[in-house]
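Have a look at these structures, which come just after this line.
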Structure P
């Protein structure tokens, strides 16, 4: 069952005895859990019928005991096991899952990793419970997800704005929604999000950000690249080194892919680069930048990126500042 269908059913008051939410993407697990908590019980019913447990602190006997109790002055009980991946006897819940109470909603929230559905416990869950695997979105799926999230809030977003946000924040949906919710508050009645809004409200400087650094590199603008690095040095909170290096690594990976697939059309190239089809306009920029680098040059840059990453973690570079690390990297890029 899809994330949207589960949320819709829960909001409609349709509940099942056992939910197993597992996988590497915590966002969807958290949102489904929050929806069940919000809608399973009315406020006056919660004091006696809502039980929130944490995997590290409990065992299967405690969970089953709470789940077997009868609801008090309510239609159902709600038992939520958060951080279920920390529960050492989780698999021993098999006997309860095989014969659950029809008057209890049990939520098993197993985050950051998948449960093995090939085990006896996994097979019982598949047969008797609603099992939802929360998967990470691919990078090229994130802009469309952003668009859908805002559409639910009666807002639209320009393709270049969703691309900018994705490139800046990656695929961390919790962080993205935090920034989007902050953005929505600041829009004050506007119904469309553009690149300017992202730059203004998400803390991305219009002139000095990692994307402008990429553009400067792609165009061979040495002076601008160093100005941006100096700005990063003066504003480290908004431009952490790990974020800058991660974005540059992704940028040069795209340039390498362009060079390897240079004969493809722009639309075909979006798929190779992991971009949304709506971001086809960015392909020309990548192609133009790729002409400035040979594969040997890119190989040296990747070696320096790896070295920069090690130095950023203090390996062999106790006295290196973020500025010095980036300046060394630029020296290789523009060599």
Structure Q
């Protein structure tokens, strides 16, 4: 079993990420690279738990991979690959489907949220999504997962599966997974509703900053961002009950490598008009080099595909022996 720390995280192929994806996850991944083994996966298998247009899925998978690299993840320092390219994920997921209990899956609140009222019409893949997530992580014996609050329950289930597998087969094979939460802006909220997470699924493009938004689009969206009539407070305690103000202050703190306290020390007492101009300029300056790198990458899709194949080969070299041992423990005959 792994004796040192190994990070694994997956991201849905929703195309080019939002500011929320970047500040809430990707930037922290970049900061951690080189400090420990790090594995990052574009999870196209998870994506098809709901119907996807095939051409759009392929395009968005490539765009997401390019965005990860443009944001600073270096394929020479970390593994970046596409989930479906490493078959160990699905091999281990089937074993975990047989280890997990239906009662455990019935408690998963995210399935209830995504399936909505008509659960009977949801795909079986959406129902067993958490067992595939567990396989994604444990195929590499990863023990650290950068995660948001919405995925904590899935991590707990992954640990339940690992513990039951170890108990049922009398082994100490799969490690315990720990959540890893970092970053000053770990949760970036909608520009139209500060109580909701910034998301590409929001029907309003005005609710988010996309990493490909140009200067004018960023400035327009920030000017239109919802606020309240009060000036900015001078202390963080004054943001209580003001979700939109808290969100905008947090974003400026994040893109200027500062803290909300420092932002309010400089801008407290001012109205939102002047503050939004400062925020828009800071965002534009911060995102410009990322956007330049992203354009160069997307102009050369063959190079993106080469890097992803290379990442998948390295990932398989780690996962295949681990999953082969899990199959041996279960009692499967070895392949030829």
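Each value in this text was obtained by applying a stated rule to the coordinates, not by laboratory testing. The structure presented is a predicted model; accordingly, all values stated were derived computationally and were not measured. Cβ atoms are built from the backbone, for glycine too; each structure is taken alone.
Data for the structure
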| item | result |
| --- | --- |
| Structures P, Q, by distance in nm of label points 7 Å out along Cα→Cβ at positions 25 and 297: label with the highest value | P |
| Origin of the derived value 6.2 (distance in nm of label points 7 Å out along Cα→Cβ at positions 73 and 305; candidates P, Q) | P |
| Structure from which 1.06 was derived, Cα Rg over 2.2 N^0.38 Å, options P, Q | Q |
| Read-out Kirkwood radius over Cα pairs in Å, for residues 41-160 alone, computed value 15.5, structure in P, Q | Q |
| FRET efficiency 1/(1 + (r/R0)^6) of positions 81 and 281 (r between Cβ atoms, R0 = 41 Å, to 0.05) - structure with the largest value, from P, Q | Q |
| Of the structures P, Q, the one that 17.1 was derived from, the read-out being mean count of other Cβ atoms within 10 Å over residues 49-56 | P |
| Top of P, Q by FRET efficiency 1/(1 + (r/R0)^6) of positions 33 and 121 (r between Cβ atoms, R0 = 25 Å, to 0.05), largest first | P |
| Relative contact order in percent (Cα under 8 Å, 6 or more apart) - highest-scoring structure of P, Q | Q |
